[in-house]
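Next up, some structures in structure tokens.
What follows is calculated from the coordinates using simple rules that are stated; it is not laboratory data. This structure is a prediction, so every number in the text was calculated from the model and none was measured. Cβ atoms are built from the backbone, for glycine too; each structure is taken alone.
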Structure I
Amino acid sequence: MRSSLVFSDATARSLHEALQAAPFVERAAFLLCTEVRTDRSCKLIVNQVVSVRPEDYLRQHTAGMSLASPAYTSAAKIARDAGSSIIFVHSHPSGALYFSDQDDREEPKLIEFFKARVPGRTHGALVVCDGCMVGRIYMPEPAALDVIAEWGAQWKVHAGASVAKQDIFDRSIRAIGRDGQALLGQLVIGVVGAGGTGSAAAQVLARLGVGTLRLFDDDKLEDTNVPRVLGATMGQVGQAKVRVLEEHLRSIGLGTIVDAVEGSICRQDVAAMLRDCDVIFSCVDKEMPRSILMAHHLHYLTPVIDLGVKIEASQQSIKEVWGRITTMTPGSPCLFCRGRISAEGLRLEAMRLDERSAQVRQGYAPELDEPAPAVVAYTSAVASMAAAEFLARLFLPGARKSLGDESLMRLDLGTVRSNSGTRRANCICANDVSFAAGDVLPHLGLSWG
């Protein structure tokens, strides 16, 4: 079973501050986590960092420490009351990013203590050295964490051991390094929408060496889709878009694991399958799936990269071409804050066709939309830019701090500008109840049809 540990920028900062208070000796902390388990993965979402009080250190030096029992019992009580998993963290200021022999001897006893005090939860341990992390959880045997992710303006992702296909990805490795290529191979990326932008984004991600792609779409391929859906042929018209894209990605031969989900994320069972993903590319053109992805992001702290392309045309002549890439990370403004989706838009989309037509006749709703113009050059360009945004947040230290969470492109003029936006105080993204809540009933706290 795949495992991951997820921090927001705030919890990661709290942990690093707690460990760096005395940087030349070992220090410890406890992470209290929400556990999310599926049939494929176990994800622990860090909700709270519990620091160790100075008086609870019995011994500290560069290669070891010991804590008084109140440090453990206090953390276990807080975890039990919250129903949280516990990750015991300690630093290795000596520069050793691995579990020592002493860790291997003493840690199982600690895990048994946690299991007794907080039963029914997955517990583990983490070593931090020079800002890097390595961890393991007990399920019930110890297993290395596959991914440890700190999601903020700049992403920092620590991956377990993986061997990249060095010969195939040689040119990429020259840019992002062997560790970077291995990291891509460990990630599970969701792509929601298998049309023009989704097919292009998935193809770029596969060729980058992303290990697993999970595709979501409930539409069938139509003949008018073929000019924009990369990899599609006229002979595949009538087949499910995700099956067409799945076949194409596998035919590339890079060993990408492709999991095609033929269904809409507006269905609860399908939306729940997003939980295995580390990052999600939103390649949809409706507000309802965007709102669901936004809710998923808030509950599971999964970054979502939302793509949009809009062509303004009149009398079959292009006037303007806009591309948009909005990246949602913990603490950033959501799509409601930015006005990319609205309660009114969701209301109109939820109507049956006859209800919408009646509202139009009565003047309570705008005219029904005609199919929007779409051109493969523009959908593919925005998808490639979104993949570049993904790489920049992973591999360009500090690159995103001075830029915004949203890029707006005038593709007809060749201009790009960024903005950060502002979170609204009364918005759903400022709701502490849903933030990092993980699994709730009903799923995502939403009403499902």
Structure II
Amino acid sequence: MSSIAVKDAEKINSLVWFRNDLRIYDHSGLTHAVQNSNSVIGVYFFNPDHYKINELGFPKTDSFRAQFLIDSVKNLEKKLSELNISLIIKICNPKDKINSIVDDFNISRVYLQDEWTNEESKEEECLKSLKSKIDIFKYSDQFLYHPEDVELNKVPNIFTVFRKHCEKNLNVRSMFPKPNSMDETNLLDINFKSPSLEDLGLEYYTEDSRSAFPFRGGYDEGLKRLNHYLWESKKVSFYKKTRNGLIGIDYSSKFSSWLSNGSLSPRIIFNEIKKYERKFEKNQSTYWMIFELIWRDYFKYISKIYGNSIFKIGGILEKKYEWIKDLDLFQKWIDGETNEPFVNANMIELKKTGWMSNRGRQNVASFLSKELFIDWRWGARYFESKLIDYDVHSNWGNWMYVSGVGNDPRDRKFNIQFQAERYDANKKFQKLWLQEKISLF
């Protein structure tokens, strides 16, 4: 954790600015604040800019992901209150309120998770004007392998090399325990309410009974899912065999959604898998879950190294491909009205539920970029809007990878019909999501 100074704890009033770290367990910033402060409060900003309609015609964050986030903040508020810590919830750009919060509560120290991508960095620029008043502490609990243990200048452009190095040479750091409770006098007299979708300018939706992701946000729900997938159903023991599934809640872990906003940390999941391996069994499937966590780390390190290049049309490879900007063709891809039924079924699932399988994501991304030749960044932005488990690093990293401008050394193109025959041989998935279209004929 980086810091500017250490002061007498009896004089320190601390503010924890929660962003993509919406939990109290395995949270080094919160733990440090509680141990080294006279008073602690939290704050979460619902920035209206994140919910506005963009020039492509859809919200930057749409209703599915927004509702999951609202659930997560509500749960964070509940868990913090158990520690006698209040969570200030504001619907505003952080720059409009951070100064007054610091002044109103005589804050001398601000804790926040380290972020480095463009929008996140811009949000925290509002702290610069406060440097004479506050110390700033940053932490990096979103990684499996801590940045201080990874030599950034030696991170390779091929994932397998990175993975083997981590597995051979690095250790996963210990988790941070649940912080001790503050005195009851630490609680504020004001109660803050999480917004509704309507408050954010978004539309309510009816949950689709076909959804493979009928879950709620927040640490408690994430822990429930973790317990189900490991201890109750033991589905983790079969993950490598089922991970390319398309229908139902248990073909994959679905942990990515709680990881994406930090309701769960990768270390929480890692440690639970290790416990499972010690008590029940260690096999290729349990290893593959950890393998997926390393992939997640890898894309974070790639974005750290390349910065805003991950958002550029040429990607980190600076490729000079010709891309089409055809809004009508792009809309057909969004609406599931292409000439490929397998692509259509996946896109309709995403549009109606905010979820799509990993196999589906690879196929629809390959189709958009390598069949339609549409600017791959449009697809990445649509996924950002719709996917409940959107993570800036994994989303843009994967889109670069599939589109031939990222970390895929083979630059593959998916044969959509072959993929459909292999993973949906009886067309059960396609029939599930295309039934409305079929009924029209």
Structure III
Amino acid sequence: MEINSLSNGTQASVQGSEEHKNSEIDVRVAVIGNVDSGKSTLVGVLTRCIKDDGRGSARSLVFNYSHEQANGRTSSISHEIMGFTGHGQQIAPERVTDSKKNTWEYVVSRSSRVVTFLDLCGHEKYLKTTIFGLVGLLPDYTMIVIGANMGITRMAKEHIGLSLALKIPMFFVFTKIDMAPENIYKDNINLLKRILASPAAGRIAMPVDEDTDVISLAGMMESKGCPIFTVSNVTGQGLDKLRAFISSLQTRTQNSSIFGTINQPAEMLIDGIYMVTGVGLVVSGILKSGTVSVNDTLYLGPDSTGGYKQVSVKSIHKLRISVDKAIAGQSVCFGIRIHNKKEQLKRSFIKKGMVLVSKSLCAETSWEFDAEVVILHHATTIKEKYQPIIHAGVVRQAASVINMTKELLRPGDQGLIHFRFTYHPELIHPGMNILFREGRTKGLGVISQIYPINN
């Protein structure tokens, strides 16, 4: 009896610690869709708890740059958050027009769970930024936004294909329902159902109505379910169902093969570099594995020669809140300082694609690698000396095809390709997903072998 009660108590404490770990890791949702479908407006409406005026007042709270405000198009990756209590109630910002720093501090300090939106670009001109967000920022889910009056465009199909290729669970939101003719809206819903049911996609469309239990839908996304919501950012129709659904989303970090454990060597993927007055150099990104505490020593690189600089972590921020420790799966910022005081660490030294790692991982820096690939679509054929852009985590660099197991590769073909990076070596690992493009997406694969340089 005592043994059983002790066992039950231990099991409860383990479950409690797992829940605590999960609450420390925010859920990341990538927002994608065609240009002018209302992505930024929807993010502004959801995160600020307001309605749009029909002229872009909500999206103006989300944009990063003045030129985005001027033309109404997102050209960078914007981060916004929704905070929820333990009962799923959303924490509204204290003031709608408050700065992002004050808004985040207010929401995070009062929330049990946080959902981060990664507002990505819709225009084809910025496709490389969208791919970087999907591959490098490691979202748990994708929210594909479709204008009910516009329909499913070529870029929307491209985004659906990217989510399928990267095996990211997705859900759909039809916006502008208040201005879409009924017959056009129904035609678009039916087209989406056919696309999802096609052999290439193999997904189950699950339209949401007033009687749908949205909490149960979140658990069905792993089993190929794709919820479809219909909302209006102006009238507020359907937004409560969407909010309830988002509040029930759980992080996939623990179940994803992309992330390591908290006990493995630390690896942080750098996606942003800042020079902060009074603090110095700050890098932001996702801690892919390991645990990092203040004053820990890490290695920054690789540079053009494959070398690394030894740095110390002077401060850690998570969701703009100062913390003492970061664990695998979290989006964090590190204030760093170089160990060698005779050297100066300039912002220009750090490039996207660099990492902060424990010393043991530096040995995996490589110029060349093998990858098992499948060609999605290509105008002609792929052969030796073909040079696409490789996306692998935060790595984004041109690479040449040195040799292949087949003489030619055409759309639908699979094969083993030996690549070599064009400009400088990168830190990559066997098992990493890669996506390569030349303009539009051309193919995807998995790294099977790397050829480390001698550091």
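When distance in nm of label points 7 Å out along Cα→Cβ at positions 108 and 420 is calculated for each of structures I, II, III, structure II comes out greatest. Taking mean projected area of the Cα convex hull in nm² as the criterion, the top-ranked structure out of I, II, III is III, with the highest value. Taking 1.0 as the value of distance in nm of label points 7 Å out along Cα→Cβ at positions 388 and 404 derived from one of the structures shown (I, II, III), identify that structure. It traces back to III. Structures I, II, III were shown, and helix-only ellipticity at 222 nm (-39500 (n - 2.57) for each DSSP H run of 4 or more, over all residues; to 500) at -7000 was computed from III.
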